[in-house]
Structure 1
Amino acid sequence: MPNNTYNQELFKQFNISSMEEYEKLSNSFGRFGLSVQTVVDAVKSACDFFNIPMPRLIQDCSDDKNGQTMFVNYNSGSYEDDVLCINLNQLVDLRIETIEDFYLVITHECAHRVLQNTRFPGVNNGIWEQELAADYLMGCRAGLHNMNNSKILVSMFLTPGSYSHPDGMIRALFVRDAKFRVIEMRDNSIPLTIPNLLNEFMACRQKYLQEIQECQQKYYRF
C-alpha cells in the first residue's frame, strides 16, 4: 500500500473514508484488471492533455445497473464540481479491453469537460455534435501521443446510435480524421489550441454532414 499521505489523496478523489471502502473499490477495479492507481493515472493524463484540473470526484458505477461512463456537470462555468463516472461493465460491453483504449475513453469524457460551455449547431441542440467533438479531440490525442486506436475504432464501428449518440461508423470517421489532421497541424506549426481544433472539427462535420443527417433520420423527424 502507498503511504498514508498518498492514501488520503486517493480517498479524497473517490470520496471514501476508510480502508474497508478502499479495499472494496480496489476489488471492483481489480475484476477488470485495473488498479485504483491505474484509473487515477488515466484520468490525470487526460486532464494534463487538456491542461485542466482533476475532477472533483471519480465515481465507480460498475455495480450500478443504471450507471454510465460519463461526465456529470453541475456548473458549466467551473471545473471544480465536475464528477467523472466510470462503469467498467459498460466498457467491457462496448469491447473496451486494453489500457490504451481505457485511456482514450477517459480522454473522450474529459473532452466533454473542456466543451461544457461550447454550443454546437445541429439537431436537438447539437447533441450529436457534442459527442463527435469529444471523439475528435480523443482522436487528436491518439495522433499526438502515437496511441494505437485501432481496437477502439472497431468497437465504435460496431456500436449502434441513439438519440444522444451518433452511429458508431460516423464516430469512427471523426476519430480517424482527427488523428491524421492533428499531425498535419503540428507539422505545419499550426497552434494546437482548443479553438483551432474545434475549427478543424467543424470542417470535418461539414465534410460528413450529409452522412450525419441521413443517419439522424432513423431517430429524428425533420
Structure 2
Amino acid sequence: MTEAQAELKTALERGESASFFGALPVENQTEAAKLALRLGRPRLAALWAQADPLTHAAALLRLGESRSALHLLKPLPHTARPAALRARALWQLADAQAEAETTNALELARQEGDVGAVIAAATLRGEQLLPQPHAALRALAEGLKVAEGSGQPSDAHLLAVLAHAQLRLGGPKGTRTAQKALDRSLPRSPARVLALFALNRPAEAEADAAEGELAAVWWRGFSR
C-alpha cells in the first residue's frame, strides 16, 4: 500500500466527511470507492464510483437505495455479478422476482466459475430461505463449499446468515458461528451487524449500522 493509500484508509476509518477529501484525482477514484465501500463508507463510495457501476450499485444497496441501484445495473450485461446485485436490489424491494433472479444469478456464477458471485448469491438465497432454516443451510452450504475449494476463508456475511439459520434450529452451534462471523467481519459491514444481532447484541448492531450508513432493510427478519 502506498503512502497516499494508507492516508486515505486512515481518514476513511476516522470517519472524515466528503469535504475533507477534496477532489480526488480521477485516476484514483475507482480504487478509492472500493476501499470506502469495504470500510463501511457507502456514501463516499457512491460519490467516487461514477466510472464503476458495480461498486456504485453495491454502495447504493448499502444505503437502501434499491431503485437507483437497479437503474444503474439495467444496461450492464447479464452476467453473474450484475445479476447478484440485481437480485439483492429486488429482495430489498420485496419484489416477487427476487428469488428467481437470485437463482439465476447463482446459475450464472456457477457457469462463469465466479467464486465471489457464487458466495454472494448463495448468501442472499440463504437469507430468502431463513424461515425454512434447513433449506437455508443447504443453500449456504454451496457458498461454504466453493470458498473452501478455492482456498478462501469462509465469507463473514455468509457465516452471519448461517448463524441465524442455526439459531432457529436451536443448540450452541449458531452462537459459535456468529462469533466466528463477528471475528472475520469488518466494522460497519452487513456481516458485522448481522453477527451482532445473532449474538443478541442489538444496541451494538444498530450503532454499527448507523455508523456504516447501512439501511435497516439489511437486517429485516434477522433481529432476535
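Numerical summary
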quantity: At a computed -19000 (helix-only ellipticity at 222 nm (-39500 (n - 2.57) for each DSSP H run of 4 or more, over all residues; to 500)), which of 1, 2; calculated: 1
quantity: Per distance in nm of label points 7 Å out along Cα→Cβ at positions 14 and 54, the highest-valued of structures 1, 2; calculated: 2
quantity: Origin of the derived value 3.3 (distance in nm of label points 7 Å out along Cα→Cβ at positions 22 and 214; candidates 1, 2); calculated: 2
quantity: Read-out distance in nm of label points 7 Å out along Cα→Cβ at positions 94 and 110, computed value 3.1, structure in 1, 2; calculated: 2
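No lab work stands behind these numbers, since they all come straight from the coordinates. Not measured: the values here are computed from a predicted model. Cβ atoms are built from the backbone, for glycine too; each structure is taken alone.
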